[in-house]
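What follows is calculated from the coordinates using simple rules that are stated; it is not laboratory data. Model, not experiment: these values are computed from the prediction. Cβ atoms are built from the backbone, for glycine too; each structure is taken alone.
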Structure P
Amino acid sequence: MAKNVVITGANRGIGLALAKLFKQQGDKVFALCRHTSDELELLDVNVITQIDVATDEGIHNMQTSLAGVNIDVLICNAGILRDEQLAHLNLDTIRQQFEINALAPLRIVAALNHQLNAGGKVAMITSRMGSIEDNTSGGRYGYRMSKAALNAASMSLSHDLSPKQIAVGIYHPGYVQTDMVNHGGDISALESASRLVGLINSLDMTTTGVFKHSNGQTLPW
């Protein structure tokens, strides 16, 4: 049966690849982004622009555009990466990453909560850089801290959404060849998305709240 799938940050990279694969599955895809792209337009999905997930206006636009849509799968993919080192802290970029990487996904789920179908799924695209145990190199303060906060929020959501049997997946996509890392990753966006789609398709209440690598490995907190 076709599902209604909502994806944020869907105009490029992993989000674009996810939109492509869910479309190929026969699902109805709602691709949210600030600005569309030629590649996204070619997919023939429901493109919704003017969605800046870090702003009140963007959240309002999202709610208005998705009014009446019953959501089976919600994928919070939009995120940014900046680089702060101890000797060169930039509190503005740290705050920006918290707004987009941690607070925005929580706001999105809260805003669309009443439209999530019982038995549905929420997927948070996070990062193993949010793992405290796995941090062996330091630095990247804003990204690490914001992703750790997202992981904490996702775990709370897994409990709060459980009465509706909504499962929450917490996924590290891998080191992916996207603009975020100047295409220096070791797997393509399409390969990462293919792994993620597999995880999302198999996600249920037995795996809700589990922090996983896209390759299926369970990651430490």
Structure Q
Amino acid sequence: MSETLSKYLPEHAVKPVFELIVANQVHLKIVNERVTRHGDYRKGLSGKHEITVNANLNKFRFLITLVHEISHLVAFEKFGRAIKPHGNEWKYSFQRLMIPFIRPEIFPHSVLPLVANHFRNPTASSDSDARLAFALKQFDERKQDIHYIHEVPNGSFFRIKNGRIFKKQGLRVKRYECLEVKTGRLFLFNANAEVEIIPG
């Protein structure tokens, strides 16, 4: 298991993550990319704690996602199944489990302060923290034709993963206003949304 984990985690996180997995009797599956989620936790019918994490995540996002899912398990076991999935009990568990990993041996200097700041009050998805999500994406293997929406010039057209085409209008507070070409409806996009620019 440690050998497998070393392919997906920062070097200094492997041993403590392995210990977390053993201590909480986690059955970990590393799965193909799912667009809607990075990871998942469920207690199987057999009583096994099953956690899945997407294989395509970079090492830092993989670590945060795995600890996020283990935190669900720990919160449910400690506080009972009636708690909200991302309520205060989960936040407390996530903070407590994540603190040992918020170190310069694990996270690069460009990401460490953003991770530390995020874990003052963690959200259901690190993607909703635009600054942290953008910093983490710098370590992804990017395809040549993929850009972030903040790189798309106003008035240009772009395509998202499901094939829908939009025209970028401009910035509204922290999100970008974009017009869907087919329906004429207005949508708001986070600055770190990945899109494919359509040449003009």
Structure R
Amino acid sequence: MKKNIAEVIGTFTLVFMSFSTITFMADQVGALGISLSFGLAVVAMAYGIGPISGAHLNPAVSIGAFMAGRMSMPEMIGYWVAQVVGGLAAAFVILAMSGDPAMAKNMIGPQGLAAALIFEVVATFLFVTVILGATQDGHATPVAGLAIGLTLTLIHIAGIAITGVSVNPARSIASNLFDGAALAQLWLFLVAPLAGGALAGILHKNGLTRA
């Protein structure tokens, strides 16, 4: 229960800070500032709740940890529920503040469906690979949280124009539920990140990305 509560708080923080930046500060900070808001929120929670739950904040990270043999299926499902609850709670707070039902939504960009799918799978795979590598037994580093946050920042810099960047089903549920067109595309932002995270976990478990 303590781990699940930590995941609720951590995912709430990630969604609240990033969605607030998108909703209220996008014109002032631009795409780089939005990218940093996601990355810095992850850095903060990696050190704030990481010692409790590992600060997954993301079902794709949890499925990667599960496939890598780091957690059981019941633990993973508990994390998923906590992450979705935390994300939705933050989204409702931002919605109450802004009145904007289409805030921070993930959508297929002008490059098309194939580009969106490829980006979300590949970016999530790389993100989860970094997480598993930076936190592996015997090789974990005190700056793992910084490396993970900077990786997420880089992913956003690379992909905001393609999908708005999900790599996190909980984040996409929190944004896409409030808009009909975005809700119709939500499946992509569930399937692709989970596939990328699972693949990263499989390769890690088999030693291909593990020291």
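Can you tell which of P, Q, R yields 4.2 when distance in nm of label points 7 Å out along Cα→Cβ at positions 100 and 164 is derived from it? Intermediate values should be presented prior to the final figure.
Details: P: 2.7; Q: 4.2; R: 1.0.
It must be structure Q, since only it matches.
Which structure, out of P, Q, R, was relative contact order in percent (Cα under 8 Å, 6 or more apart) calculated from, if the result is 32? If you can, show how the numbers build up before the last one.
Values: P: 19; Q: 13; R: 32.
Clearly, the read-out refers to R.
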If percent of Cα pairs over 26 Å apart computes to 29, which of P, Q, R did it come from? P
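One of P, Q, R was used to compute mean count of other Cβ atoms within 10 Å over residues 28-35, and the result was 12.1. Which label is that? Kindly include the intermediate steps, with their values, before the conclusion.
On the way: P: 21.6; Q: 12.1; R: 14.8.
The correct label is Q.
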